[in-house]
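There are structures below to look over.
Each value in this text was obtained by applying a stated rule to the coordinates, not by laboratory testing. Because the structure is a prediction, the values reported are computed rather than measured. Cβ atoms are built from the backbone, for glycine too; each structure is taken alone.
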Structure 1
Amino acid sequence: MQQRITDDLDVLLDVLPPAIRERLHTLNRSSDLIEIILDLGRPPEARFSSSAVELLAQEVTEADIDFVIDRIGVFTEDNRAGIARTLHRISAIRNRQGKIVGLTCRVGRAVYGTIDIIEDIITSGQSILLLGRPGVGKTTLLREAARVLADQKKRVVIVDTSNEIGGDGDIPHPAIGRSRRMQVPTPSLQHEVMIEAVENHMPEVVIIDEIGRALEAEAARTIAERGVQLIGTAHGRTLDNLLLNPTLSDLVGGIESVTLSDEEARRRGTQKAVLERRAPPTFDVLIEIVDRQHLVVHHDVARAVDALLRGRQPAPETRLRDEQGAIIIERAEAWQEEVAPRSRNGDHRPGEGGHRPLLGDQRPLPLEKSFPAEAPRRPSGQVMRVFCYGIGQNRLRAAAQNLGVPIEITGELHNADIAITLKNYYRKRPQPIVDAEGRGIPVYVLRSNTVHQMEMLLADIFALKVASREPVSLALEEARQALEKVHAGAPVVELSPQPPEVRRQQHRLVRDANFISHSYGREPNRRVRVYRE
């Protein structure tokens, strides 16, 4: 569907003082006008998508502010007002005595056709959370989703807290189609109207903008558990941010601290206190809105949250709209995710016979048996299942990621190809290690619990060659230059194709700079793209 924009801009301009209105007509930039700022004692200002322009040399007076107030609706408790049957929003700034001394007149636009980039998700019946910073287009997507679902003969009810979705006045804007709209008397009662919508009007879909309080998060869970599709928005940039928000983390299941037993902590290679997801997520799908043409989709919120809590990076789906309007869907590389299990049929275990090489210490341990220094070789593309006892699993994953080798950490000894432990644990002959030897599973003993020791072991098992560091340095320098370009305003910069181990270092560099990156394409042309936040 081709995009069509309706903004009713003339209606908004009619409420502005004549001099400001004429100046805006002279500029002739209505298509990218975002808002008009009127602050007492300062020149009026127009903000566009890429710049801001001072409209007049003279300062805004009380008469100018009163001129606007007399021509718009009543300000509610959240200091917002509107113009009947339009999507424009006027927000007030008050002084300590409650007098209005500033106005933000924001242009409201109904953009038909924007939902096509995620229409398959919207119409799937799943509950969806749209996440993004203010002004990125969350409400526009929400409004269009309401119209599309209502046109499919679904019973859609919008809980419109500030009349941003359906517009001001008693008659909603045509942009919401056949959806019904419930207005909220005060923002603090939004959660009650959410529950009322479900209990009184039998909706199939409930749409709510700006979930920001704990009571609203609880109401959202109640609605989702009643089998109603819920589509909502929240402020934030990424799923990681939402997990760190104590008020809204319940939307994705919440997190809690769990204390493990000594044996379980050793088996996992973690501390005894770990973070785990508390409950099933309220929303099935989470969509991060990077900008209006760039979305990041987490199709399984529960799995993504579990991955983050275990120190892995989920692999979301990225959807882009190019300059011709075509939609591009790509799945990012799971560069911090565990490798999927493979079939055990016909697998060859490394080092059959129970040899236990000692890495990092070439001398035999003062035990009954000695340990050869060379580990049996393993094909580089074959996944290796590892049972860990007393070693850091995240460190082992990091070592595997650094080398680009496929491993899977398993908690079941009978599924393991090898077992890895530390020298001080092996001396005590714990039962899992004794069982591994009894099953003929090779047990590898490390001198210390460091990434370097683990890299040496994996490099030996997978028969890796040490690569030259010069190409790596050039690739990292290219990533640094890309960060500078993105920081200067470029929306996306694509790097040269690199092998997996180099791409992982580029990803870390971008992440440390608080930018976003994903890998695209197929080997050997797979490369990293760097995005603005």
Structure 2
Amino acid sequence: MTNKISEALFVARTFRSAGVIRPARPDRALRAVVGLRRWGPTLAAGYLGAAARYPDAPAVIDELGELSFAEVHARTNSLARGLAANGIAEGDGVAVMCRNHRWFVEASIACAKLGAHAVYLNTAFARPQVTEVVQRESPVAVIYDQEFEPLVQDALSGRSGFQGWRDDPGQAVHPALEDLIAAHPDRPLSPPSAPGRTVILTSGTTGAPKGANRASPSSLTPAAALLSVIPLRARETTMIAAPLFHSWGFAHMFLSPALASTLTLRRRFDPEDTLRAVAEHRASALIVVPVMLQRILELSAETIRRHDCTSLRVIAASGSALPGPLAQRVMDCFGEKLYNLYGSTEVSWATIASPQDLRAAPGTAGRVPRGTVVKILDSGRQELPPGRSGRIFVGSELLFEGYTGGGDKVRVGALMSTGDVGHFDRERRLFVDGRDDDMIVSGGENVFPSEVEDLLASVPGVREVAVVGVSDEEFGQRLRAFVALENGAVLDEQQLQAHVRSNLARYKVPREVVFVDQLPRNATGKILKRELTRD
């Protein structure tokens, strides 16, 4: 009982500080509270509550314009009824393959109102991957943007299809979500008997993408824990550049109605257009994956200055490793506003690094927030002290429930493996040394690529770098570095090897340096190292 009271007080204090709890008309506040009690902590409850408290405030701004919270609530009532009229019921799966725009958000809310399970497809999937994932997850319908029609053709066999964004309505082969909204009444719906689940796909960097089965959070504590570290505030504007189908983009879409924040969305990431949107809509938060920050900093200083981004208080990154040198450059350019969240699709978040952490200890993944437990375990599953590297295990109420196709991550009691190896420093800041299957054994010595990558990334003129292990008859494995240079930069293999040799142990020096135009990445910016190791 004491713990529950303590958590309730923590949530209340944090929400009050963030502006979530503030004076409101009693009737509107009551409707919001009743909605939360009836629907639970779901997107359906979030947008119902935001519509009750701030009906005319902007909820979503995309390339088509602005929708208020009242409009989104009414439109998703109509959409849910339209989907139900087409045979989608509580407990059914609905695959969504859409870019960042209003219909992604509205499809997600409508699924929540029906109690349907939303399965989010990566927009970078090829046709075979789409087919494989849809056949495995077995949704009854696929909602997709018209541009992806060639990719979903096989997956649609025996399933209903609906289109989100349309570039050419005259060539449409399936009903549009907008048509369903127009054709059905916006009367309120009754909550389902059980909330729908969310299936976020893993990145597939080490194999076929797997579906991570995730229920809605059981409390508001995780949201409060995030807000206690990252100073997002209610009634402000958030630019989500990260893909909404990714757990990081999705988390901020999920959080936005609780904050009654305005979501600014663009279908495709463009570095200058992102800055332009931040400036135009006076966004206070920018949600990105690290490679997007790299692309923004590749713009000229004049281009960056052209867009007034002083409204930004938070730049929040996640989804892949944030190199220490990149973090420093971002803060040098935009100020002490950068936050980095470490986690995975399976465990959600584990640690959060503040600007102070990133300045004091470049490359850190940050500290453990309230409500989360992180331990470093050795091969015998015993906890290791600060400074000792081992496997990273996480415990919280946000852990996923297993892969939809069967299987699970390694668990030790209430803790789950992230699949990474890391260590804490004496200040209890976490450092991720690398994937537990990425370790390279060269001449009997263990090397994690991230240390070499961060060092090479700090060299002026290096834009991005990846280090992999390749077979070697003498040493078992040798290190090969793939380096992309900034425009106009001139560096050679010997210079980079000498830099590593002067800073790290001899066995960590790459035997080869391969210069490339760019590194292969997936849609969320993770480097596809398997493509670099192919002959």
For distance in nm of label points 7 Å out along Cα→Cβ at positions 438 and 518, the calculated result is 2.1, so let me know which of 1, 2 that is. 2
Quick check: 3.0 is what I get for distance in nm of label points 7 Å out along Cα→Cβ at positions 318 and 486, calculated from one of 1, 2. Which structure matches? 2
So Kirkwood radius over Cα pairs in Å, for residues 62-277 alone, computed for just one structure, reads 17.8; which one of 1, 2 is that? 2
Out of 1, 2, which has the highest value for distance in nm of label points 7 Å out along Cα→Cβ at positions 214 and 462? 1
If you rank structures 1, 2 by Kirkwood radius over Cα pairs in Å, the highest one is 1
With distance in nm of label points 7 Å out along Cα→Cβ at positions 326 and 398 coming out at 2.0, pick the structure among 1, 2 it was computed from. 2
In terms of mean count of other Cβ atoms within 10 Å over residues 230-237, which of structures 1, 2 is highest? 1
